Structures are given as structure tokens and as C-alpha cells.
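Input: structures, listed below.
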Structure P
């Protein structure tokens, strides 16, 4: 699992889904999964889950790959989850609380 902390708080799952969609581009399905979770999919096997949690001073995005088999989970941790975490860490929307 990769965690990305930003100094902005009060972020909704819908806002995060929009940022991920723009950052990853076409070919990815991104949707809020209820509460503070977002599912990211590409093709039949590429899956990642993003969980939002508030902490003092900001929000933490916990991003991990999903899969039925451990090999799929590891591949998704290194692939789709890593790309998703990079999008979140580089998003201009989350650079500060201004």
C-alpha cells in the first residue's frame, strides 16, 4: 500500500475521483465506491482502491492494488496503484489549503 498525504482537508470522494480521472486519462474507469473509497479499474484485471482519511493537517490517500490472486494484487500494487498514487501526489488541487 502507498500512502499520499496532502495538506488539504475536507476532500470528497467525488472530487478525488475527478482528479484521478483527469490524471490517468482515457482507458481507466474511476468511480466513488461509497463513503471515502474510490475504485480505479483498467481492463479486466487492473484494479486499485483509494481510501481517504482525515488526519491533523490534511488528508491521507491510502492506495492499494486489488486482485483475487496474490500475484494480481502485487502486479496491481506496482502498476495501477502506483500510477494512481503518483497522480494524487502531483495534483495541483491538493498542494495547499488556499
Structure Q
């Protein structure tokens, strides 16, 4: 079962991946800076994850995996993209519970 896979943290990476248009100025800036914060809300939790971003080379396995995965959700995606890998720094990241 796929749910069992995620019970063993040694079987997967905690890296996050995203696709962006090639040579995106914003991505170039955060990669040059060497860190960024991924800030998002899911249900009643605000996640502020400090990360180190890297642009993957197209010959890396992860680049191909991310491309094909994202193509399932975005049929207009072409290969003229950069795949960015975000490595979380969990010690500097924050989880904020939102209360009403």
C-alpha cells in the first residue's frame, strides 16, 4: 500500500520540487541568495518553511520525474522549464496554528 511507504522516513526525501519558466528572474534571485521561505496555509495551519533552492540539471532523474508528474496536472507544460529543488531547514521553519 502506498500509505505504508510514507511511514518510513528513510524511503523518501523531504525535498520539495516546483517548475518555473526557464531563466525566471525570481528563481535566479533566490538561488543566488541561497535561501527562501515557502509560506502557505493548509486547513488551519500556516507553514513557513525555510529552504535552500537549487535549479536541477535536465539530465538529473528528479528533473524528469517532476516534469512527468506535473504534466499530469498541467497538459500545457513543455520542457522549456527549470525544475527547482527546495531543501527544507526544519530547525528554522515554523508551523503556526491559526485560531479563530
Structure R
């Protein structure tokens, strides 16, 4: 569903099945924007983000947390990490997620 919406807007996306794969892909691809869920298999989104933010190139990467966990209920570790936007999936349609990504790139 998201892949089709992004493709229709001309935005290339890559998806990962778990935290380890997400980390490896982000290091290899160095994306402009990272959409990251908190609850993902192997290592959680907060650990992926923490590891990425140790890398000098990642300081310019925009990060959108996209999850079904309310921001107030997110792991405390997120308070120490930088992200640009926090999206609760249940409150956003795929079209709104695409708009958030486009807005953050401007």
C-alpha cells in the first residue's frame, strides 16, 4: 500500500524486514529520509536510530518515526535521539505519510 503510493509520487523507497536489515540498508543507501517503526524484529527502531546517529553522514538524514505506539508511550531512549517527525500510523493515511515525507524534504 505505501510502496504504491510512494511510487505514484515518484519517490523511490526500499523496505526492510527487520532492524538488522534496516540498519544495513541505511548504511549502504544513505537515504535522505528514514521511515522507522519502533516495534520491528531483531533490534528495535530506537536501537537502529541510535546506531545510525553515531555515523557522521547520518546527521543530515531526516527521520520519521512511523509506528502505532503513542509518542508518550515510546521507549525512553527516544528522548535522547533526534527525529524530525513522529507519526502514529492509525492517524495517517498512506497519502498523508507521502505528504509528510515530501514536506520534510522541502
### Which entry (P, Q, R) yields the derived value 20, 17, 13 for semi-axes √(5λ) of the Cα gyration tensor in Å
R
### Query
When you work out relative contact order in percent (Cα under 8 Å, 6 or more apart) for each of the structures P, Q, R, which one comes out largest?
Q
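Laboratory data are not the source of any read-out in this text; all were calculated from the coordinates shown. Keep in mind that this is a model prediction, so the values were computed, not measured.
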